[in-house]
Structure I
Amino acid sequence: MPGVPGSFDNREQKMKRRDMLGMMAAGLTLGGTLPAFGAQKTVRIGAIYPLTGALASTGTGIQSAIELAVDIVNHPHPELKTLPLAAGSGLPALGGAKLEVVFADSQGSPATGLADAQRLIDEQGVVALTGAYQSNVTETCSRVAEQRGIPYLNGESSSPDLTERGYKWFFRTTPNDETFLHNMMQFLDTVHKVPTRRVAVVYENTDFGVNTYKAVAKFAPQFHREIVANIAYSAGSPSLSAEVAKLAAAKPEVAIFASYTSDALLFVRTMREMKYAPPLLLANDAGFIDPAFIQQAGPQAQGILTRDVWANDIARTNPMLSRINALFRARNGRDLDGNNARSMAGVLVLADAINRAGSTEPEAIRKALVATNLHADQVAMPWAGVKFDAHGQNLRGAGLILQLEGSGYQTVWPARYKQDAALPRLPFHWA
């Protein structure tokens, strides 16, 4: 029936309104050119993250970091003048329009994330999407964006499969797990205090964990390492005693973990109770860098290693990154971490593309993302910059290896970033 929400007529009306707004954004009129963006005052993007549930501490931290990105775009920050849009106010190519982020709570569920993506596009009128931290949630959300022809900028999901689907509208700024696991193998080659040939992989059985295992299986033989245990488990399991027993029986020299926060905490507690620790515990980021993990397990888990993309000891030596971290700390009472810093950086890259597009039309934004060519001093991460390949993967991102030392992580690889000559301190031990 005409006029019924969700009917064809109603969708057609929405599309017509969006087309009209797009023409206004491009400044196209019969009589000439109006100032870009006409009377529209804000540009909305949608952000999907786990704001409640087991991953709430990570999701709300990402939300806080993205809110800082919005502030950097919308208000003058001359101290960050090398970042696109930071020195001015709003999106100048769109008449100074302000950036607005509409958040949606995936609750850690792919199905909920899918519904969030549909709602943000259909009801909130967002011109692009970002999120959703967990690779399996990002997979469903970005499928909706691809079907609807809406740009999707992912800042933090690391499953290699996400950029291997032949999608036109999906872009990712973070390195993927193949890059990270290759980095891990390179790092292990620099460790001489203990052997690192026998490797166990412990991972949750979602896209994130499975692709971590696949990457280890790909690179371990190239670096003359043997996988002695392949231990998959169900995320959110009430007990992980059987998995720890399998790990102990395999006697690995290195245990590589892919776990989100609640599982990372439970693994550490279970290993302590069972009085077992692998000589090296090397995490694939995720739960092991969550502030909640560091606060609850950190004092007893000194020496854990993790890959990451952000490190506060590096940030302190980089004036721009130090200023960004100081802004975040002033707002939130804590430092940025690898989970939320790269989400913030992704939104800044997306905002720059929207501004360069000079339009809110999806195709114009997509083309601007394709043309992105940012260098080290133009991105809010310790990377060489952002430039996307034909699959939408950033070619200029890089990984780090950190070690938990005292109340936080310190960089141990690459060697050029290492601040403490004594790090890494091996083997891993329970304090």
Structure II
Amino acid sequence: MIPTAPERIRNRDAHYPYRFDSYFYYLSGFREPEAVLVIIGGDAPRSILFCREKNLEREIWDGYRHGPEAAREVFAFDEAYPITELDQRMPDLLADREALHVHLGEDPAWDGRVLGWVNVLRGRARAGVAAPAAIHDVRGLLDEMRLSKDERELALMRRAGTISAAAHRAAMAAAKPGATEYEIEALLLHEFRRSGAQAPAYTSIVAGGANACVLHYVENSAPLADGDLLLIDAGCELDGYAADITRTFPVNGRYSGPQRAVYELVLAAQAAAISAVKPGARWNEPHDAAVKVLAQGFIDLKLLSGPLDAVLEQESYRQFYMHRTGHWLGLDVHDAGDYKRGGQWRELQPGMVLTVEPGCYIRPAPGVPEAFFNIGIRIEDDALVTSGGCELLTAEAPKAVAEIEAWMREHRR
């Protein structure tokens, strides 16, 4: 049993744009708020949707509603009822069930409502009615299902990657000294929407100069300066599925010597990590491959000193690279799925999708050569594990130095 996400108030009587719960949508395909999905197993399995009733007056204000009858027909539920009947029907649906698998721990009001139905059944014990003996968080089961994408999901993620890559190319063409971060952000959103994506998959990071050294910078308000780099971490959401791309390029169209040196290092680290994405590899192997390249590069650039083994063992590289190299990707940008099982890093299998995103962030500090001050670089792609290695879903966004400089030279507005 899974509820969809509630609508959220932004301020006073204005709502945030509605976004369904990913677990609910994964099982139902239903996008409207105020809905609950109930799936009954056993010898006679049933799927039951509770949703808003058809209401022509409210549709004038808020838009189309399926209503239970149309929802049942369109989405192939076995049964559908008005959401107002949920409390009335749930005790009977739960009666004499051995276990209840339910979405728990996010909404205290929902958790209390579920326990209320269970307590109704406990009150019927002397009438021979049993409440579920066990209550489980259903997300553990669904995480495993969501981790491997089917062909329909992959088609959406490929398309989301193509749309997002085109937006990054447009941003490279539009960036110039004197433009602002928010202008580039607006362009990204325009490119997402005009290509059919419904929204950004997360708040876009558009970080020029020193702002690129703030990992979760989202203010996006500063002017872009000649000689600075621009780091853009942005991807669209298409029919619920996310893309996630980061590119870092020079505002004026040409990397300086120090910028190029650091960029090439991060690009080499990403290449090493991508080579480690293959069936049978452990989750940590791409990260470890990237860290080894980065650590040696930091030594070569005289950002760090000492033998490589010591830099790795002491983790002194974390001064310039402090995050992991990737995360699962799917309906959520940080998607469902464990990274370890039984204390061991997870084994990669075909159908899994993950990001590969090493970076380097050099803040002014004692011992750091001034030529590298405020260089922040991240390069991120979305990788589908295949039977022979991996497929990059976001490869259409330029990332080699010569490729980026040529694109900006030929397409700048």
Structure III
Amino acid sequence: MEDKRILDVTNDVKWIGILDYDIVTFDVVMETKYGTTYNSYFIDADKKAIIETAKNRFSETYLDKIKTVCDPASIEYIVLNHTEPDHSGCLHELLQIAPNATVVGSGNAIRYLKDMLGYEFNYQQVKDGDTISLGNKTLQFIGAPNLHWPDSIYTYLPEDRLLFTCDSFGAHYCDEKMFDDLTGNYDDAFKYYFDVILKPYSKFILKAIEKIRPLEIDQICTGHGPILRSTWKQRVDQSEAMAIEAMQIKDKRRVFIPYVSAYHNTALIADSIADGIRSAGEIDVHVCDIETMELSTIDDHLSKASGFIIGSPTINQNILLQIYQLFALINPLRDKGKLAGAFGSYGWSGEGAKLIESNLTNLKLKLAGESLFIKFTPHNNELEKAREYGLNFGKLILEQALIADPDCN
């Protein structure tokens, strides 16, 4: 059944978003066991404005809500803090009934929207510090790039002391009550959302939090999940703490060695490489056979590692499916410049080395010298080479840590 509810955030700002209880996964790999919301807001000012839209499949319900709160032709601004389709999906339909509206977004956002819509529209690019007057109210824009797309901004409404933060401080959590003091505890959904969506961009969330600290805020209007009218300070502090933890120097001394092994030969090489890394100094080494490992667990290892060495046998002139899945989890924005290597066992022509190396290079990782691929069974001399390879890799990890923080011990 369609949900027609509209909620007052303040006297002049209304939530006109969408409840989606039925969604099972988000962005393909993220589980949404609590459902989610697509939060959109209407500002009833002298010049009327919309903040965000909603996912396209809900366009009929969404447009009906807009028609309930105003004459769509009176809308002058549509602000998109972020252009991912769950935020911008109804823009095309909205522009059909609000032909006088100007679309507002960052430079990247406008460029993306031109490609998404495929036609010309009225727009205004904004950057950090810019403002737009709504007559009796003001929109102030805060640059928040890479949270979690390059186009992201925050929008602040000082007269109502509201901060619209798009994906930041949100959660995939659906409850018709919508306000954090009414929905009950959703800590697990909040942390899971941070871990999957925002944690890779921890340095950017810390910069954004620094920018919003001086603002006078009564509520944070998120893009997904509950509106924060009672716990916004705690959620900002919690996000800051999680981001700081993710950025700590200890994570710059962690090596992840994921592998798949058909006849245990690649596994033997993995263990010897790990021994070599440990002998280099104080480095956490995680050696994992990923054949049946959950993708979320692999991604967590990748995000925490300062370097990884990927192992695979060469079978039928190719590497294995699990290794290709791992490549899909490597995030060039998060993992760019991390130290990487490749190893494995092969029987005939050994294409695995070039396949892994080329993928690592394309994903903007830094290769640590030549890869280590051994024909058939590794014997004592080959295993010693593997230990030496690991020792050199470990030394490079420690050198990178010193460069990143000269005071680390």
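What the table shows:
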item	result
If distance in nm of label points 7 Å out along Cα→Cβ at positions 114 and 378 is computed and equals 5.2, the structure in I, II, III	III
If distance in nm of label points 7 Å out along Cα→Cβ at positions 138 and 306 is computed and equals 5.0, the structure in I, II, III	II
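A short reminder: the numbers here are calculations on the coordinates, not readings from a lab. From a predicted model like this one, the values you see are computed outputs, not experimental measurements. Cβ atoms are built from the backbone, for glycine too; each structure is taken alone.
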